[in-house]
1. When relative contact order in percent (Cα under 8 Å, 6 or more apart) is compared over structures P, Q, which one is greatest?
2. Taking 3.9 as the value of distance in nm of label points 7 Å out along Cα→Cβ at positions 47 and 343 derived from one of the structures shown (P, Q), identify that structure.
3. Which one of P, Q has helix-only ellipticity at 222 nm (-39500 (n - 2.57) for each DSSP H run of 4 or more, over all residues; to 500), as calculated from the coordinates, equal to -7000?
4. Work out the source of 4.7 here, i.e. which of P, Q gives that when distance in nm of label points 7 Å out along Cα→Cβ at positions 375 and 407 is computed.
5. From P, Q, which structure was semi-axes √(5λ) of the Cα gyration tensor in Å = 50, 30, 19 calculated on?
Structure P
Amino acid sequence: MRGARSLRCPHSHRFRRGLGFVVVMWAISMALPAASAGAQEVTFTRDVAPILYENCVECHRTGSFAPMSLLNYESARRYATRIKFRVETRQMPPWHVDRTVGIQDYENDASLTDAEIETIVQWVDGGALRGDDRDMPQPPDLPEGGAWQLEEQLGRPPDMIVSSSEYDVIANGQDQWWGPSVEFAALDEPRWIQSYEFKPAYPMGLKVVHHGHASLRFADQTVAIAHYGVGKRYETFPEGVGMLVPAGQAQVVWNLHYFPAGEQVESDVVDVGLWFYPKGEEPGIETRGEVLMRVDRTNGMPRGGDILIPPYGKQVLQGVHTLRRPTLINSYRPHMHMRGKEMSMEAIYPDGRREMLGKVSDYRHIWQLSYQYAEDAKPLLPAGTVLLFTSVFDNSAENPLNPDPNQWVVFGRRGVDEMSHMWVGLTNLEQEVYERMMVERQEREQRIASRDDGG
């Protein structure tokens, strides 16, 4: 399925380090190859522009944080060789799921199809022809840079906005963290969250906020209301599913991870927008949203004491979590740092069967993508299922994000240190709800199979 626009080109300061080096290197790149006599004529206006408009230009436009605009032929041709390399190696648009194992049906799949990639490759190999201007599609209607992305989808602005306090981000240096507590405007009655959006300030906040979390701390409980990572900005829960926010006084507790991007950013503020179900409407199922499941474990030692990666070496860690209740998994989002290479999630069922639920085989710390299963592909797991997480670290020179393969690497919060956990979007179910959902899914699968067989 085609992905939501917000994940076509997620936001990152380190995005500028990856794709952004194009700005510096384009002038010394190889000249475009001349068109061969047998090459199929592929043009920008007819063939390539529709692909870029659909997948790239929400970020790649003038005034945005991406390193170049791809809205016109002149700019696209200027970077054509690099565009070809990035799409041919599937570095752009960012989507790092292993295409050979695990579930492959995602509602936010941002990757290009094989046919789209081939079209771009043929365009570059054929001389990057302009084509007939009459074939040029109309420019897409793009939202303003600082707009709420969910507002267009949901048809209304947030019902409530909470904001962090200001923070000054230095121009250059190591990672920085900001953890203020801000008073929350107390609700007079419990409300159910339908959607949330985590919105760094535009455009500079998008360049320096790498990931973050916002939680509501009440006297007797804490509710994690929003999570953000480069490439994961918002979440809408399935129909009939919501997150409960109690009434009463609370504080918004922020956990923001900044990384300097070469330019000082003063008084940065992050906003979180909340969309509620209508007053009086209660969804049938309560969700916990994204839940942190560690792969670096304690085991009687300080957290992450099992991470010790030698120079030019690799390390594999595994973590096990048992589901005490039936569970529906909506999404997963790996989190490692610069030496992270792979992370997978496997289900071991109570009867011993094993199923690979998802594997990211080309993890890149510059992105913090959430992989959101399509509705009928969401793992529906019985109580007692074991989730086995496997992380692979690569401290070799072959890792393009490795800042220094000569160093021993241990656990730490900085990007140059390591950690390993996965944010899993899950909903715990009552047994009768699980059984009903299983029957409904099996009936849908039978109808599809019957239709495909011509029955």
Structure Q
Amino acid sequence: MYDVIFLGESINSPLLSSLQINPELLVSASGEIGDFKLRYREEKDQDIKEIKACNVIVNMDAEKEIPIDNENILTFYDQQDISEEDSIIFIQDYDKISPAIMSKIGLNKVIKLCEKNPDIQIYYFYRSMRFMDDNDQLFEKAREKGIVFLKYEKDNLNINEDNTVDYSREDINIKFTDNIIIAPDLKPSFGLERIARLFNIEKSPEGYLQTENIYLQPTLTGKRGVYVIGGSRGPTGYTNFDQDVEFTLNEIKANLEDIEPVVDDERIVDDKKCILCYNCYRICPHGAIEEDEELDAMKINNLACQGCNACISRCPAGAISIVGEEEKTYQGLRVMMCENSAEIAFEKYGRDKLENGEINIETIPCTGSIKKDEIFRYLNEPENKLLILGCFEESCKHINGDKRGEQVVNEVKETLKKLDIDDNRVTFKRLSPRMAEDVGNYLSRWKEGKL
């Protein structure tokens, strides 16, 4: 059992037992934090090996893509022979604003070029100089060496097909015919899609292994025990790389000492009811569900489960349940609120002010756990009315639970409209922990049908 497996580049971790695996040769991944099972090949034609590990770090470099259709132009990462050159043009932010790491790489490169050939003239075009670490000092050092920095807007600079550069600004119009070195765009590694699929990890819209979510900083993924650093996180993963590595290794050391379930209540799958539709596998934002080949049914890894109940709400066979949970009944006005957002606001406001019998207040782990049939059963009584309060986008502990909850409510509302039933009897709204002062007004407007 290894402490950590590196997929991609390894990092120095002398206190941890580790193994580096080429991501392209990873065959399968299963299990949970403290007990991952990985099958891989050391070489393409070799037999498959199986190992176990407590944690996994994905450290795959981003792909570099030239922002224009011209393979003859060099990038910041290429080696340059400048012995015969009189001047060179560096261009940053051409297609879009470059990440901070590009400013660092570009500044270091121009300084080294000047030190190697003091007579060379370098022009550095940029739209936004990104300062990280010692970039401000590098910028000043480059200026002292005579590098000419020219700030531009997107419409001020154009690279022509003949590799000349037109630069215009106010009453200045200049054509440069010097060699061009351009900052590449950073794109997700081609292998990240496969890694996400093998570990069942939610990707960002851009294709990286970390979504924009306050609960996933700095190197966490939706799956416990799987961490992303460097280019696997996205361009920002290079900005504080050393600090990210330190955080990740400390997290792993803590995991090795003690791993406890996130939630107290255990979720189980009834193998006699499970129809292996894989709905739960696809919907779980934490990669906590996989197939139990012995039982021919799905199973929930309890150390990976974070209790969002999305699997329960989407299981068509009703095969998933919480051990020992008793069904509750409500009548009248009912509020179902996310425990990570709305409930905090309610507690700050003073929950005792609201629990007077007029409104039934229920805390749920995530609005993504709501079932359509549960809403319909509740609305079967004409006097019943339901308000569901979720968190704001990119603030959901369960990645996209807020969006799933809103989707369910919208589908219910569409059905109610078709049946000519007032769809305002069910409402979905977002409430952050900081909105405690708005709680009373929120509920008053809802009861009056004005929310």
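Since every read-out is calculated from the coordinates, none of them should be taken as a lab result. Small disclaimer: the values here were computed from a predicted structure and weren't measured. Cβ atoms are built from the backbone, for glycine too; each structure is taken alone.
1. Once relative contact order in percent (Cα under 8 Å, 6 or more apart) is worked out for each structure, P has the highest.
2. Among P, Q, the structure yielding 3.9 for distance in nm of label points 7 Å out along Cα→Cβ at positions 47 and 343 is P.
3. Among P, Q, the structure yielding -7000 for helix-only ellipticity at 222 nm (-39500 (n - 2.57) for each DSSP H run of 4 or more, over all residues; to 500) is Q.
4. P
5. It must be structure Q, since only it matches.
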